[in-house]
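Dropping the structures in below, format is structure tokens.
Coordinate-derived values only; no laboratory data. Please read these numbers as outputs of a predicted model, since none were measured by experiment. Cβ atoms are built from the backbone, for glycine too; each structure is taken alone.
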Structure 1
Amino acid sequence: MQPDISIQNVSKIYADGFHALKKINLDIKRGEIFALLGPNGAGKTTLISIICGIVNLSEGRVLAAGHDIVKDYRQARSKIGLVPQELNTDAFETVWDTVAFSRGLFGKAPDPAHLEKVLRDLSLWDKRNNRIMALSGGMKRRVMIAKALSHEPQILFLDEPTAGVDVELRRDMWNMVRGLRDKGVTIILTTHYIEEAEEMADRIGVIREGEIILVEETHRLMAKLGKKELRLHLQAPLDKIPGILALEPLALSEDGYELVYTFDAQREQAGVARLLRQLGDQGIDFKDLQTRESSLEEIFVGLVNE
């Protein structure tokens, strides 16, 4: 199946010589949720802006829904919806007029039933006659999403869509995103709430200093790079880790009452069993143990810092 987005050797060099993107190659499948993660200044927004036709690429090629974004820019742009980070709506317009106008910009015939469904899905129907200036920040963010969905795009970009949104609204938004994905809409998101990417994304890409350093299915990434911790609460304190255990990935707490064993989640059984045998052989007793698995945030920080 042809990817919905195909990015081929894309680079972006600004007039001052800054190399924002360096030979990016990436395919995004139809109907998947793809999370693009990276620190500030890594190139996330630049890449999204190029695909959406806001920023010109320096070299390379991008296809959106099979259309070249430069040669067939009208067809490509008509397939794309964008929810930018900034709230840029006319404060004096009503919610309904703003969303209806956005649909008209793409040459779509009026469809009140579709707009009503979008506004209801985003809990905006009761606010349809309110001016944008009278809405809360969270509601304004919802209006931005409604504008992006007004022309029924095949591809939806969400650039920090839940920034400044409370927990309840955030959950509503992600339920809506799941529903769009189920209908075949391809969704690309950036987020600083990494737990959202872990929960929502089918695949994750990590960008650093303008380069894609990793693309992986979310569950495979967690399995490959995830670490586990085993915390052993000892009956009696240790002054130091016994010599026979010095080669193990162990750390001793300052008070000597806790041993922390870090291990590969894929090889946990052999390592943990060996450790517990060695502790028994040394006469080291423990009264409690706890396990903890690394989060996507810890994996992400580790990748970026490497």
Structure 2
Amino acid sequence: MGAAADFSEVPAFQVHMPGEQQVPFVFNSPHSGRHYPSRFLSMSRLDAATIRRSEDCYVDELFAAAAGVGAPFLTANFPRAYLDVNREPWELDPRMFSEPVPSFANIRSPRVAGGLGTIPKLVGEGYDIYEERLPLAEALSRIEHIYKPYHACLAELLSRTRATFGYAILVDCHSMPANIRVGDGQGRPDFIVGDRFGSSAAAALSQHSISLLTAQGYRVANNKPYAGGFITEHYGRPAEHLHAVQIEVNRGLYMDERTLQRTDGFNRLAADLAEFVRALTASPDRHLPTMPMAAE
């Protein structure tokens, strides 16, 4: 028994493919998975509601228009509490396991220190997931059977997109708590667009994303407090014609964080994001440096 068995009936992730890819975009939702394997729940000390506090609830639904405009959309079915693919593959907390972790594991990252490594220790506002230490084989199984295939799939989508169009743009879709505040008197943002402070995407692309959302009446921040995680940093290589932006949506716009239920704002936000996706994917080359010719 292990990760492969946990997702033997429900796929760990899936790609929503258009009939034909028509735009140089790939969308990704790595934290909206809501299939909680019974074996995983039996290991946890948390109830079925509390364990969902780290979930980017319904983000896959909010950005569902991606496939309709001709862009592949990769979505996780595994929950973030089970495995976080927006981390390095080996960000492991040695205190979580009954055996020593591999010598190459990154045990000192700030994310591990915060309980949010590749195999998370905590959810939400600091709730411990597990009653006792896990066998190291549990982490190895999740990394080998789900983490590595997920990233192989994402890398292939981006590689194929760049080969077809001459460049590729990754939009990494997330949600954030409703109580997030931004300094400088900006108050609560509705969205945060992150590009690793300009290192993961052309500045004009990020600014275009911000302008589109602002024009819809939303308050939009840039890079603070979320500049993008491992996925944005790892895949965003503008010099190689790979651009990556992270978009964080405030959960207060569309859901009740206590009950995890959609609110009346959900349908309006989904419609606005569908329009945003259509506008963002239209003529992206106008917001990028000169691109090479697409492959024949």
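Values for this structure:
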read-out: For P(r) over Cα pairs in 10 Å bins from 0, in percent computed as 6, 23, 26, 19, 12, 9, 5, 1, the structure of 1, 2 it came from; value: 1
read-out: Structure with the greatest value (metric distance in nm of label points 7 Å out along Cα→Cβ at positions 169 and 241, set 1, 2); value: 1
read-out: Structure responsible for 18.7, 53, with Rg and Dmax of the Cα atoms in Å, for residues 89-216 alone calculated and labels 1, 2 on offer; value: 2
read-out: Among 1, 2, structure where FRET efficiency 1/(1 + (r/R0)^6) of positions 1 and 177 (r between Cβ atoms, R0 = 35 Å, to 0.05) as derived comes to 0.95; value: 1
read-out: Given -10000 for helix-only ellipticity at 222 nm (-39500 (n - 2.57) for each DSSP H run of 4 or more, over all residues; to 500), calculated: source structure among 1, 2; value: 1
